[in-house]
Structure P
Amino acid sequence: MAEAELHLHQGPLEQAVDGAAQTVQTARDLGDADLAAIGMQLQGRALIGQGRIDEGLALLDEAMTALLAGELTPLATGWVFCSVILACKDLADLQRAAEWTEAARVWCEAIPATTPYSQGLCRIYRGEVLALRGAWAEAEAEMRRAHLELLPHKPQGAAEASYGVGEILRRRGDLFDAEQAFVRARQLGWDPQPGMALLRLAQGRVDAAAAVLRSALASPTVDRFGRARLLAAQVDVAIAAGALSEAQGAARELAAIADDLSSAVVQATASTARGALYLAEGDPAAALEHLRRGLDGWRALGLPYEEARTRLLIGTTLRMLGDEEGGSIEIDGAHAGFERLGAAADGRHAATLLQRRASQRVLTNREVEVLRLVASGKHNRDIARALHISEHTVARHMQNILAKLGVSSRAAAISRALEKSLLSPDG
């Protein structure tokens, strides 16, 4: 069992599967229900790591059956609860995760305080599920309380709770407090990626975001779910930096992981990332196909923030294809989603895009400045230096320019702007 646990985290996963299977067989021969359930959850998680999702979930459900039947001691019960909930969270299987998290909460309330499991851990799991579902205020309250409960005796758990708080605050647009939460998580021993990198991107510190992601991705790991999250963030950051070759490499690796794992959440992540990349490359038709596939995945999983972000990209894509009405409908839907969630910065961006109807496609002074520098052959980094703004801001200006002019490339934007005399001194 110990060897299987080691291989689960360090690889190879094949040895984790084999070792866990031997554990289960030996435990059953000896009539040890604890060891059998622990072995089943180990084997289940290793199978999921290999992409054999249905087989893995069947074993996790079997371990939970023994737990709910009261066949396990408190130590084994807590072990199986934690492991199964973590696996469901990786898969974004919110139905299972919510069910087991609630069962774990009830169990935690009934056990003696001397056991190694506590309400704090259950609060983290419940908070993470609530955050995925979009109940951010309730999720933040749970994780803040978990942080306080776990800090005196379980700093690693407190660190995880602090990271969860940071992710919620980042999505709300509260960047200062989000950074404080991420720093606190790091101080307690939790690597705050990709949240910190995406925070740096939102702050306009694109180079810093790219650097921390490269560092995180350089570390070998068998956790392909975690690596997929890092790669998705790298695609976003690289696009903002204008480093499309780096974005292409990250998107390819992400797609390969999605193919191997056959996980709905990783497949939706890979499709959305590929769509965003095609959009940045000026191929809206290809972008639309992947973005719609991603949107279907987010809706099926019930993840409202990811759905709203993808709808915003689809709206921009449709406008680039000349479908102003369809694009506005999607952007309006994204705006409503952000408003419901309390994602202030994303909501403001969507509201700005909504104001740009076909009859109002006039470039702002700043957008004209950016496009003039593009026409002179400048890249995003040069434009950022010339205008004293971030590369992320330059990339967003370019996205808005393309949407307003109804074109799909920089060259076409320059040509269209010249036709409309938008680049002339009085344009």
Structure Q
Amino acid sequence: MADKFIIEGGGKLEGEITVNGSKNAAGAILAATLLTEEKCIIENVPKVTDILNLIGILEEMGAQVEWLGEHKISIKVGDDVSPERIDFEKFSKSRVSVLLIGALLARFKEFKISRPGGDRIGLRPITTHLQALEELGGDIKEEGDFYYFKAQALEGKEIILSEFSVTATETVLMAACLAKGETILKIAAQEPHVQDLCLMLKNMGADIEGVGTHTLKIKGVKKLKGVEHKIVSDYLEAGTFIVMGALTEGRLVVKNVVLEHLDHFLEKLRQMGIDFRKDTNSVEVFESRDIKPVKVQALPYPGFPTDLLPLVVPVLTQATGKSLIHDPLYENRLQYTQELRKMGADIEIVDPHRAFVFGPTLLKGVTIESWDIRAGASLVLAGLMAEGKTTIKNVDQIDRGYEKIEERLNQLGCNIKRASN
């Protein structure tokens, strides 16, 4: 049975909190170690369940993994590694597993995988990934709950993705690095974790141009080498803690923040009336009472991150007036608003992608359930704001993306307990 959080509302966040390495970057970075038989040293690895699960999959395939510190590992995916030893049960637990496909196809001529899992936020097919890999020369068949891959040789092509898909972009990047010739990838995602993967691949010897743009040019090379790489700071975790600091009493300093990754997000917070100060690599945030209604639409980077949209909804329940939130990508992303309504939030779902949030309203502690990683973080924030006790069930969803979040928040003055159901 999954654990639950029991939160006593009205807690104060006072002090400093340091942002960990990016969970989304770590998934692709670890997958990329499959592209070389040499040892890689990876720093700033977040110890969240999605990433620990992925490391477990690599180990069971035969990778040699050694923890060199709390968040630092050595990983060598030598010549004895085999995709035949993939643990399909683990593979199916997390969406992050899909990132292995491009690297596996670049290295092995034949393998099969089970369907990847992940958040319950709507249909998330991997059609875009598969079409791109087929254009590179992959032969892919779907039978039952498995995908079967074959590739005698991958050849570079011009590929135009059907959407700004982060994981499809990363999949093509990894496959194209060892393909013959040049791959031109258009409609590529440019999120910070995509750029971090490009940085690592280039340091491994890959030939990539256009990093940070929506068109990437990858010239295939024969071999990649081992590398030492430090995973970029998690801008989604940074945004989470910044919002939490604004809606609870006290003063919170969020450290290890790459400010340029949050430009649009911080500007929207400013429009909401959030009181914060930016420094070189930190954000100091204060309790903010005069919240203003806004319109917020999730957009591809550098726009407002879809994964931070759930975090601003509890904020908007305290605004005077009507706000509109819009997530055009995921049709089930707004499920968590039903949990907020149980707490007293006045939210009207217009359609699967849009909702009105009316405020200000008093949130009260009740028993609710986490649907996905970011919805879970949103509910933790709501619980901190609420009057009374909030119980959040299914917090294994939160553990997939946040490392020991309850312990870190308790060190700042909150009252969150983890309990078994």
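For distance in nm of label points 7 Å out along Cα→Cβ at positions 191 and 207, which of the structures P, Q scores highest? Evaluating distance in nm of label points 7 Å out along Cα→Cβ at positions 191 and 207 on every structure, the highest lands on Q.
Of the structures labelled P, Q, which one yields 34 when percent of Cα pairs over 18 Å apart, for residues 79-134 alone is computed from its coordinates? It must be structure Q, since only it matches.
If distance in nm of label points 7 Å out along Cα→Cβ at positions 95 and 407 is calculated from each of P, Q, which structure is the one that comes out at 4.9? That value comes from structure P.
Given a computed value of 12, 38, 37, 12, 2 for P(r) over Cα pairs in 10 Å bins from 0, in percent, for residues 87-230 alone, which structure among P, Q does it belong to? Value 12, 38, 37, 12, 2 for P(r) over Cα pairs in 10 Å bins from 0, in percent, for residues 87-230 alone corresponds to P out of P, Q. Comparing distance in nm of label points 7 Å out along Cα→Cβ at positions 143 and 167 across structures P, Q, the highest value is found for Q. With mean projected area of the Cα convex hull in nm², for residues 279-350 alone coming out at 4.4, pick the structure among P, Q it was computed from. That value comes from structure P. Match the computed value -8500 of helix-only ellipticity at 222 nm (-39500 (n - 2.57) for each DSSP H run of 4 or more, over all residues; to 500) to one of the structures P, Q, and report its label. This value belongs to structure Q. Comparing mean count of other Cβ atoms within 10 Å over residues 7-14 across structures P, Q, the highest figure is found for Q. Comparing relative contact order in percent (Cα under 8 Å, 6 or more apart) across structures P, Q, the highest figure comes from Q.
Each reported figure results from applying straightforward, stated rules to the coordinates on display, with no laboratory input. Keep in mind that what you see is a predicted model, and the values were worked out from it rather than measured. Cβ atoms are built from the backbone, for glycine too; each structure is taken alone.
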